[in-house]
Structure 1
Amino acid sequence: MARILIIDDDDTLRGIIVKSLTYAGHQVTQTNNGRKGVELFRSDPTDLVITDMVMPEQEGMETIKILHREFPQLRIIAMSGGLDGSELYLDLTKRLGAAYTLSKPFTLQQLKEAIGLVMADYVPPAAGDAPKPVG
């Protein structure tokens, strides 16, 4: 199973996702904004990051841009919805490094399928080999 970082400012949604993925066997960490998410990933890298787009302090686009620039092999799923232009945001995230996008609302099954697709060809680093930043 994967090590996953969830970044979303919606405490309720984030909690549901964390519970569901933990129950499915994943090791999940979480935070409520992009700035904290980048710091958390740098200190404790995961196999996958799932991030919301609209958050306080640092939005998802900036978060994806930073993580993809520093860790180009990192798998990222972007999620957004409920706002005008959500689809445009999600399309842009693919150009910035997101491997997959989800429009809210989505089902937990859709999320699990997205994780399966994104992680299908992923080979986790050997023990002690965390992803290395570029540059």
Structure 2
Amino acid sequence: MIPEELLYSRTHEWVRLETDPAGAKIATVGLSAFALQQLTDLVYVDLPEVGSQVTAGEPLGEIESVKAVSDLFSPVDGEIIEVNVELTRRLDTLGSDPYQAGWFVKIRITDESGLADLLDSAAYQKQCEAESTDNR
């Protein structure tokens, strides 16, 4: 099931938007269950350092399965303010709880214009269905 309250990138990252006490928009970013099912058998994840600047559409880290190494793309422009270090030690969390405990990074958004490129849950569901059909 695809959570309706999240936004999604075309590269399968999900985004949960929040506003911090200072009024800045914070994006919590993870990888969708659909993408994780395609990867299977995860062995490693490489995440950026706190303080790193990221650009929408550019790699922010990597995730490795027994099949391949895939880039993780930043869905927004901003600064990494928190990294889910626990995830690097417990990759099984991604499979069991991809939309809560399975987040990768929190980004303080510096340019909100990139949010317009993200998909709502209905549009993302259609993309996943199309990709499932293409892969048969």
Structure 3
Amino acid sequence: MYGKKVKLRLLFLVLILLTVILSVFLILQSLKDNVIYFQSPSEIKSLMEFDKKKMRIGGMVKKQSILISSEEVNFTITDFKNEINVSYSGAVPNLFAEGKGVVVEGFLKDRNYFVATKILAKHDENYMPPEVKKAIGEK
């Protein structure tokens, strides 16, 4: 019924369409596995059950809660309603300080204790690195 050219073109279009659909599916699956949203301490407290999956917790570092020892840093994250204690081994970012925003990535041991593998210090829109402040001040 159809000529050989028409059949080849139709086959080619179907293969391209299947390739695009498969590519989009694989990209979405990859994103689903790698996207991690942060939760507040109040959301952690309200969880009915928690799994041992990697997660992020965000909030403010409670004032006078940072305890630095030779091997780890312990501090408390608060959303001003609930708190969670965090333990971290490693170097902390320069922006990490009491009363500042922070997001920690790691594993929840229980509703009150979190072991962090990474600290992501947050800053507001007015933040300027000290090097830039110095350069502007000199000019």
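What follows is calculated from the coordinates using simple rules that are stated; it is not laboratory data. All values reported here derive from a predicted model rather than from experimental measurement.
Work out which structure the value -6000 belongs to, where helix-only ellipticity at 222 nm (-39500 (n - 2.57) for each DSSP H run of 4 or more, over all residues; to 500) was derived from one of 1, 2, 3.
On the way: 1: -13000; 2: -6000; 3: -10500.
Source structure: 2.
semi-axes √(5λ) of the Cα gyration tensor in Å, for residues 22-61 alone was computed and gave 28, 12, 7; which structure, 1, 2, 3, did it come from?
Numbers: 1: 19, 12, 8; 2: 24, 14, 10; 3: 28, 12, 7.
It must be structure 3, since only it matches.
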